[in-house]
Structure 1
Amino acid sequence: MNIFNMKSLHDAKAIVLSKDNTIELKSESVHLLNSHGRIVSETLYAQVDIPAFNRSTVDGYAVKVKDILGASDSIPSILTPKSEVLMGEAATMVCHLGEAVYVPTGGMLPEGADGMVMIEHTELLDQQTLLIKKPIAYGENITYKGDDLKEKDVILEKGEKISAYDMGILAGVGFGQVKVLSKIKVAILSTGDEIIDYDQVPNPGQIRDINGYTLSGAVMACGGEVVYKALIKDDFEALRAALEHSAQISDLVILSGGSSVGTCDYTKSAIESFETGEILMHGISVKPGKPTIVGKLEGKMVFGLPGHPAASAIIFEILVKPYIRSSQMRPSNDFKVRAIMTTNLHAAPGKDTFVMTVLHREEGIYYATPIQGKSGLMTLLTKATGYIQIASEQEGLYKGQEVEVTLIKEVSS
């Protein structure tokens with residue numbers, strides 16, 4: 001008899017990402033220096049033109065282009081140098097026919113000029129005589145007002161993540177404060193009598209808390225904030241109290257361990273013991289991660305992940321991460337690469353199978369080598385570049401077959 005109420009991966013994702021289950025994060029204002037990696041809560045528009053004035057992209061002379069048509073080393077054009085533009089100051093002079101004005105890189109272009117000649121193509125004979133030895137096109141070496149951004153242009157769409165380069169543009173148009181989504185607050189509970197913290201010496205049968213720290217890092221990588229992390233013994237009342245506290249202070253609760261159907265697996269019954277608790281699913285037809293629980297408590301989503309590190313990590317990647325991104329109004333697009341299988345890989349049909357994989361590149365082609373091992377082995381994660389998904393209708397993959405690898409870390413060359 002099947003003791004799990006199994007859901008397909010497709011159905012599981014549909015439940016997790018349904019409108020009824022996603023939360024709406026509040027908006028808050030942060031200083032630009034603290035905005036990196038945050039998600040903008042409203043579309044941001046340029047408040048001014050960038051650049052705000054016509055500027056030179058080279059050190060050289062501003063000229064009227066028709067003055068130097070046909071200029072060459074042997075027959076240079078002769079102009080009269082007039083004044084110069086100082087950095088950080090307005091160009092108050094006018095460039096007339098037969099004149100040239102010195103402008104440094106980034107300096108403001110004087111009125112009347114329509115081209116910039118690089119200084120290496122000029123020769124200053126004296127204070128009244130400048131030789132131009134190369135012609136230029138109209139607008140050459142000039143960035144015009146609004147070339148980069150025009151006032152009211154979109155800088156970032158609502159739901160986009162702020163990068164370092166976005167911060168520079170935002171500073172350029174005068175944003176000191178940016179409205180962003182508040183970080184999703186996450187509580188992480190590691191369950192089991194055998195679990196101890198990193199600073200304790202394990203007795204026989206005990207293990208340090210790997211999953212709690214792995215999941216904390218994964219949450220932070222998604223832009224979340226871990227507001228509570230605790231180790232909970234295999235005790236129903238202790239777990240129930242921890243769940244109650246977590247639901248009060250967080251937006252999302254993640255448990256590691258206790259999701260199966262053993263005598264000490266209390267996650268399901270603890271959630272159901274609350275008036276506001278419900279189980280949305282218990283069991284997903286995936287490997288690893290079959291005994292996953294997804295429920296709700298006080299309107300907050302609760303994910304009960306398997307205790308095995310690799311299984312826990314996979315379920316986070318395929319269910320929890322998309323949920324967090326959905327709450328942030330971001331698409332669940334992971335970075336993927338195409339690669340060639342280096343070996344045959346068997347999979348049992350009827351369930352989606354996820355296999356940790358190492359990528360290497362030869363002559364510009366990526367090759368994927370599955371890491372074989374049990375789901376309790378942490379080295380599956382530390383060695384892996386990404387993972388391969390084998391669909392439930394497939395019986396495996398073949399050596400030489402092209403596959404899609406979802407990345408979980410940067411790819412080394």
Structure 2
Amino acid sequence: MTKVLVIDPKIAGMSGDMFVSSLLALKNSYDLMDEVIAELEKLNSCNSFNAVLMDEKVNGISAKQLKIEIDEERIKNPDELKGIIINTSKNLKMSEKGVKICENIINDLIEAEQKLHGDHFHLHEISSLDSVFDIVLPILILERNGFLDGKIYSTPPALGNGRISMDHGIIPSPAPATLEILCKHEIKCSKVDSNFELLTPTGAAILSNVTDEFTDSYPEIVLLKTGYGAGTKRMENVPNVLRLVEGKTDEKIIEKTVILETNIDDISSEVLAYAVERLLNEGAPDVFITPVFGKKNRPSSMISVICPYHVHEKFAKILIEETGTLGVRINHYDKIRAKRRMEKLNLDINGVNFEFDVKISDLNGEIVNIKPEFEDLKKIAKKLNIPLRDVLRHANNKINEKYGF
């Protein structure tokens with residue numbers, strides 16, 4: 001089963017605390033909330049952090065609403081805030097993907113403020129540990145419940161109207177930072193009549209970085225469960241709630257994937273080879289070069305990098321740094337991949353016992369491939385001073401004996 005999550009901010013927008021509340025309503029992950037609070041209370045700037053989830057009726061809809069009380073010294077430096085978010089994510093044993101999503105969220109918020117106010121700016125609205133909580137906890141819940149390995153959809157978010165009181169004065173909704181983030185990610189919005197802000201900068205940044213696909217209507221999925229998170233203000237005719245819907249599709253994993261491409265005709269093969277080497281060393285899953293004809297029929301090389309969406313900016317930067325190219329093409333794709341898991345097997349060769357890993361791939365509940373870990377087999381071959389092909393034959397025989405594959 002592939003997990004699917006539909007975020008529905010078309011009803012009444014989204015804030016960080018509404019997303020947290022709706023996720024807790026959906027998955028009851030209170031233990032994860034306690035883990036995040038415990039990490040925050042270890043910080044020197046935090047004297048106490050209390051979060052309570054309340055039951056609310058919003059225009060007749062049962063929802064959860066988060067109440068937070070913090071005794072803290074507010075964060076003034078953007079780099080300090082970013083460091084706290086990244087370190088907290090790592091301390092909670094998040095995957096590299098989860099940590100990167102948290103980093104991308106805070107980067108969007110900081111870059112929006114920087115663009116609006118220049119290099120020397122103060123954090124103001126996002127300077128509290130409340131922001132760390134609103135960013136880290138939902139990503140942790142999404143990861144631990146398997147949503148980051150599935151697919152996340154969102155409807156176009158409602159922006160709201162009215163005026164917002166900020167540290168810089170009173171300004172019409174939406175907040176300038178919210179607009180900057182929506183423009184960066186080219187996100188379509190929807191209209192709901194209200195006299196206050198519905199989509200906050202933190203809500204916009206989270207939504208932009210966790211959503212795989214925006215859709216006007218719900219995708220074709222099996223619907224399983226709903227969760228509602230309440231905002232603090234009320235509207236007469238529209239419930240101020242964020243709705244989440246959990247669903248499932250076929251038993252395959254759908255990933256948001258990017259293929260980066262750039263054509264090169266003016267650097268040596270040595271530099272080209274180093275660029276490929278660095279991309280692979282930095283974690284690019286696939287890098288390849290295709291001979292092409294460029295401008296004026298010049299023989300050229302097209303470098304292609306296949307990578308997950310959440311890290312594509314990192315690899316585009318490396319391409320530009322190493323090749324001097326003036327532009328990188330970004331192609332977006334949905335990639336279906338089989339589920340993968342690792343298991344250990346014991347292998348006896350010439351009276352010596354070894355342990356090696358096998359990678360098992362399955363699709364729709366059926367095993368489609370089982371492959372021994374090459375690095376483990378290479379170590380065995382070197383240890384016994386025998387051909388690698390002999391070790392591979394023994395490993396495949398063991399796999400056939402264990403799995404009948």
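Thinking only about relative contact order in percent (Cα under 8 Å, 6 or more apart), which of 1, 2 has the largest value? Walk me through the intermediate numbers first.
Details: 1: 15; 2: 19.
Greatest value across 1, 2: structure 2.
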Worksheet entry | Parent structure of the calculated result -4500, given that helix-only ellipticity at 222 nm (-39500 (n - 2.57) for each DSSP H run of 4 or more, over all residues; to 500) is the read-out and 1, 2 the choices | 1
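Taking mean count of other Cβ atoms within 10 Å over residues 215-222 as the criterion, which structure among 1, 2 has the greatest value? The partial results should precede the final answer.
Working: 1: 18.6; 2: 11.8.
Sorting by mean count of other Cβ atoms within 10 Å over residues 215-222 in descending order puts 1 first.
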Response to the item:
From the coordinates of one of 1, 2, distance in nm of label points 7 Å out along Cα→Cβ at positions 7 and 391 came out at 2.1; that one is structure 1
Worksheet, complete the sentence: Ranked by Rg/Rh (Cα atoms, Kirkwood Rh), for residues 111-150 alone, the structure on top of 1, 2 with the greatest value is 2
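Upon calculation of Cα Rg over 2.2 N^0.38 Å, for residues 15-174 alone from the atomic coordinates, which of the structures 1, 2 produces 1.07? Walk me through the intermediate numbers first.
Numbers: 1: 1.51; 2: 1.07.
Label of the originating structure: 2.
Ranked by FRET efficiency 1/(1 + (r/R0)^6) of positions 199 and 335 (r between Cβ atoms, R0 = 25 Å, to 0.05), which of 1, 2 sits at the highest value? Walk me through the intermediate numbers first.
Values: 1: 0.10; 2: 0.30.
Sorting by FRET efficiency 1/(1 + (r/R0)^6) of positions 199 and 335 (r between Cβ atoms, R0 = 25 Å, to 0.05) in descending order puts 2 first.
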Worksheet item: Quick one: Rg and Dmax of the Cα atoms in Å came out at 24.7, 79 when computed from one of 1, 2, so which one is it?
Response: 2
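Every number in this text was worked out from the coordinates using simple rules, so none of it is lab data. Because the structure is a prediction, the values reported are computed rather than measured. Cβ atoms are built from the backbone, for glycine too; each structure is taken alone.
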